[in-house]
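Asks: Take a look at these structures.
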Structure 1
Amino acid sequence: MKAKGQVTELYIPFVIIFVLLFGVIISFVVLDKFNTAVASEFDTEAKDIITKGANSWSLFDYGSIILVGGIFVGLIISGFYIRTNPVFFFTFLTAFVAVMLVSPVLSNVMDQVKNDEVVTDVTNISADFPIMDYVTDNFPLFMGIGGFLFILALFAKPFLFGGRQE
């Protein structure tokens, strides 16, 4: 099946961002709870390994910026290479509005997870993961910018290259 400019191109990148950031927060909490529960059972070498692993969580904070930037670049590149007809602009605009309606819900879900009692007992997300906290707090803004850039790249091609592109 030849897929030309599917509407799902708008949703998939933002779902990937949401799931990965959500997964990092939950994994951090689960591993910390595991470490606390069985720390007395480990010998010193195992404790050193777990401590070094726990120190690497800050890399996920910087990884969230790389993830968002990579998704934006991927959206723009795929927007340029997907062949579509301008007739589908209103379909994509409707999908973009739907994305913008869902984005505050996803941001609120992340906010509830960050402020949950289990998570706040383990870590302060704002202090330990400031970049990730910024991305999740401004998720609707990032979704809006990414969706706008994708639609612009998808439908502005004919005008950028001096005429109708077939």
Structure 2
Amino acid sequence: MLIFGDELKPLIIDDADDPIVSDYIWVLDVEERDFMFSNIVFLDDHYEKCKGFDFNGQYVELPESWFVLIMDTVSGEMDLIMVKDIKGRHFDAFVYSHSSVLPRSAKMIMKNARVFKKFCYPIMNKNIMLIHPIDEDHGIVITPHDITKKIKDLNVLDFYE
């Protein structure tokens, strides 16, 4: 899996037995309503069904059991959608950039619905969402936890106050 490490550069995490490439990951802390660094304490890896998506030209494979932070591009309202529940419908994923203060989105278009692969990722608290790079400066916001109740009634601008 890709992360933004402590130098805010995209890094690949391939195996839980490999040396940790960064002490920190860039995350969204939903309780704090802020983007910040979080310590990497443990890594986990396992094989899982996943789906491949195009995010503004960047192909990303995500575990079916994970959630993606999506937004309404008109109202700015936010929601979570489980990857396995995305079946041909198009969504706008919330995209965070550490080099810009403007909220943005990326069209989330499924390209491959049947993939099985190994994922390696940092173990995260239930209020933390991982910023998964889609290019050098931008990342989608994903999590293995269903935190729908924590983002209920939130607007994209709530994270930019």
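Just so you know, all these numbers are worked out from the coordinates, no wet-lab data involved. No experiment lies behind these values; they were computed from the predicted model shown. Cβ atoms are built from the backbone, for glycine too; each structure is taken alone.
Asks: Out of 1, 2, which one gives -500 for helix-only ellipticity at 222 nm (-39500 (n - 2.57) for each DSSP H run of 4 or more, over all residues; to 500) as computed from the coordinates?
Replies: 2
Asks: Identify which of structures 1, 2 gives the largest calculated value of mean count of other Cβ atoms within 10 Å over residues 92-99.
Replies: Once mean count of other Cβ atoms within 10 Å over residues 92-99 is tallied for 1, 2, the winner is 2.
Asks: One of 1, 2 was used to calculate P(r) over Cα pairs in 5 Å bins from 0, in percent, for residues 44-131 alone, giving 3, 13, 22, 25, 21, 12, 4, 1; which?
Replies: Only structure 2 yields this read-out.
Asks: Determine which structure produced the value 14.5, 44 for Rg and Dmax of the Cα atoms in Å, calculated from the coordinates; the candidates are 1, 2.
Replies: 2
Asks: When distance in nm of label points 7 Å out along Cα→Cβ at positions 124 and 148 is compared over structures 1, 2, which one is greatest?
Replies: 1
Asks: Given that relative contact order in percent (Cα under 8 Å, 6 or more apart), derived from a single structure, equals 29, which label among 1, 2 identifies that structure?
Replies: 2
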